[in-house]
Structure 1
């Protein structure tokens with residue numbers, strides 16, 4: 001058994017793929033916790049500038065824009081009319097559509113926080129607007145940039161566990177005590193419960209690793225917190241067009257606290273990614289039933305940093321990774337980890353499919369989407 005202790009490498013703020021020296025000017029909608037981190041990622045990147053900040057509270061917008069020269073406003077139209085090339089939307093999901101569509105109508109690229117919208121129809125309208133404008137639509141599934149998930153993805157792609165057979169994905173926390181304000185857990189603003197919260201990340205991780213999800217069968221319940229339309233627990237089975245399956249559980253009753261994991265099983269082993277704390281497990285063999293080799297990865301640098309600076313520090317690094325890939329996509333490169341609009345749409349479609357399956361007891365089939373571009 002091998003134990004390997006790893007420390008994350010510092011991120012490179014440069015982007016050699018840019019074709020000119022003009023910084024990309026980016027506006028941020030929403031000046032809450034996530035919006036502040038998004039603005040910080042823009043300010044830390046040598047090829048981007050913060051152009052404008054919009055929030056319903058003027059003092060919040062002023063706080064993010066302070067000292068940057070960026071416009072700070074409470075008016076969406078004034079924000080959208082500012083001089084900028086792209087928009088990052090980090091407001092509540094029920095108002096994503098107005099900001100995204102307005103940005104596309106003005107020829108801007110968009111990076112939108114998950115979930116893309118609180119409804120499937122809203123997601124589809126945003127995707128349609130991106131196509132009509134011929135602009136990039138990316139979605140902030142930043143777990144793709146967490147080292148534990150990167151390791152799982154790269155291990156599968158390298159064939160180190162053989163052919164992928166199935167996944168197990170789990171995401172959960174204690175539920176309502178974790179939320180700061182009620183729109184984060186109340187439908188219709190939230191779009192749902194555990195599946196539209198921590199579970200939406202795990203839905204995306206499953207599709208990211210499987211390649212696509214077209215068959216959904218599941219069940220859900222609202223018997224603990226009793227918030228209408230906001231499920232406490234959802235359990236499902238997903239299947240890809242290639243026959244790869246995944247078991248899925250999103251919960252607001254994980255009394256042990258916030259955590260998520262994904263386990264990928266192949267013909268020659270398995271790999272696990274876990275958070276929090278960040279860690280990996282890899283078991284490989286040369287043939288089924290043969291001797292196994294075990295490798296464990298720990299990330300003490302991340303654990304120490306989060307102890308001193310909270311989870312925000314890890315989220316910020318993931319946002320910086322997303323921003324670099326967003327710039328690459330804006331320049332026509334799509335061989336990146338960043339989730340696109342179809343990933344955002346499919347994750348919300350899957351949540352709706354689990355709810356429909358729970359109500360009818362039937363399997364729900366969805367058409368394959370693939371990627372928007374590239």
Structure 2
């Protein structure tokens with residue numbers, strides 16, 4: 001059984017260490033490396049990727065998580081790292097320091113019973129995912145009996161996730177004096193007509209199987225008394241594994257064509273969709289042990305990069321997805337301990353599949 005005190009103290013320690021991009025990863029990475037060393041693994045810090053890996057034996061399960069968080073923001077009514085009964089409150093409690101601690105607790109138990117296990121912890125998932133992308137071809141990923149990404153899933157098993165495509169859309173016009181707008185060509189009007197055609201993609205009937213488009217930001221013009229000669233919009237497109245990047249771009253261009261506008265598209269982010277069969281043996285086994293359903297999700301995780309190198313990937317972890325990136329983020333100690341218990345049994349039974 002998982003050591004509850006280890007989970008409680010380590011989780012509180014991690015949540016009390018700020019680790020958003022504006023703070024930097026040094027302190028949380030140092031804390032995680034220290035824990036890995038104490039539980040009998042052999043940590044290796046990748047300075048360029050700002051990540052740490054550690055292993056005991058070879059070919060065992062790989063437990064992955066990210067130690068960074070989004071910024072704290074406003075609206076909190078709870079102090080950081082404070083317990084209220086079973087709940088720990090704080091930025092990153094669920095997303096996803098609880099998952100990282102569950103991984104460490106499981107690894108601790110597996111080392112004690114001589115079962116091979118590896119851990120890979122990154123620190124830039126909330127921004128670029130450059131760390132996981134750079135390290136996805138490591139032997140501990142390629143050779144793992146399974147790769148478990150411990151993102152918050154309420155202990156459901158996630159076998160499919162959508163890809164991310166960010167585009168900067170730009171329209172061009174012609175400037176003129178604001179008192180004589182008829183002499184110019186307002187790029188903001190052009191952008192408005194173009195973006196109206198994207199509204200149906202913000203109201204999908206089935207968000208898992210359809211492409212969605214979110215207009216996240218708009219920038220245009222230089223001053224109120226100048227006709228805008230340029231306008232740009234940042235688009236967040238999410239697509240299922242069955243849809244390619246080229247198809248998403250064609251969808252956007254077709255919408256703009258229907259609006260009668262020429263729009264330049266610049267790709268600024270590309271995270272591939274990932275999915276494994278819901279009835280794959282490693283997926284079924286985890287669902288059986290956890291006693292939960294197998295689902296797909298609309299967001300992306302670091303599984304997007306690992307799946308290209310190891311098809312035995314899955315997402316599973318403690319925490320409520322609906323309560324991440326919000327004030328009063330929290331996680332259950334009981335659920336975090338349960339996640340670790342499930343992972344220990346999972347790692348022990350995985351050799352049965354080979």
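Any read-out appearing in this document is the output of simple, stated calculations on the displayed coordinates, not a laboratory observation. On a predicted model such as this, the values are computed, not experimentally measured, just so you know. Cβ atoms are built from the backbone, for glycine too; each structure is taken alone.
Here Rg and Dmax of the Cα atoms in Å, for residues 48-159 alone was calculated and came to 16.0, 51; which of the structures 1, 2 was it taken from? It would help to have the intermediate numbers written out before the result.
Values: 1: 16.0, 51; 2: 15.2, 46.
Source structure for this number: 1.
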Computing mean count of other Cβ atoms within 10 Å over residues 296-303 gives 20.9 for which of 1, 2?
-> 2
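Given a computed value of 9, 30, 25, 17, 11, 5, 2, 0 for P(r) over Cα pairs in 10 Å bins from 0, in percent, for residues 136-311 alone, which structure among 1, 2 does it belong to?
Working: 1: 10, 34, 35, 18, 4, 0; 2: 9, 30, 25, 17, 11, 5, 2, 0.
Source structure for this number: 2.
A value of 20 was derived for relative contact order in percent (Cα under 8 Å, 6 or more apart); which structure in 1, 2 was it taken from?
Details: 1: 20; 2: 25.
Only one of 1, 2 returns 20 for relative contact order in percent (Cα under 8 Å, 6 or more apart), namely 1.
Tell me which structure, out of 1, 2, gives 19.4 once mean count of other Cβ atoms within 10 Å over residues 80-87 is calculated. Write out the running numbers ahead of the final one.
On the way: 1: 19.4; 2: 13.5.
Corresponding structure: 1.
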When mean count of other Cβ atoms within 10 Å over residues 64-71 is computed for each of 1, 2, the largest belongs to | 2
Among 1, 2, structure where mean count of other Cβ atoms within 10 Å over residues 120-127 as derived comes to 23.0 = 2
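Here mean count of other Cβ atoms within 10 Å over residues 24-31 was calculated and came to 17.5; which of the structures 1, 2 was it taken from?
On the way: 1: 25.9; 2: 17.5.
It must be structure 2, since only it matches.
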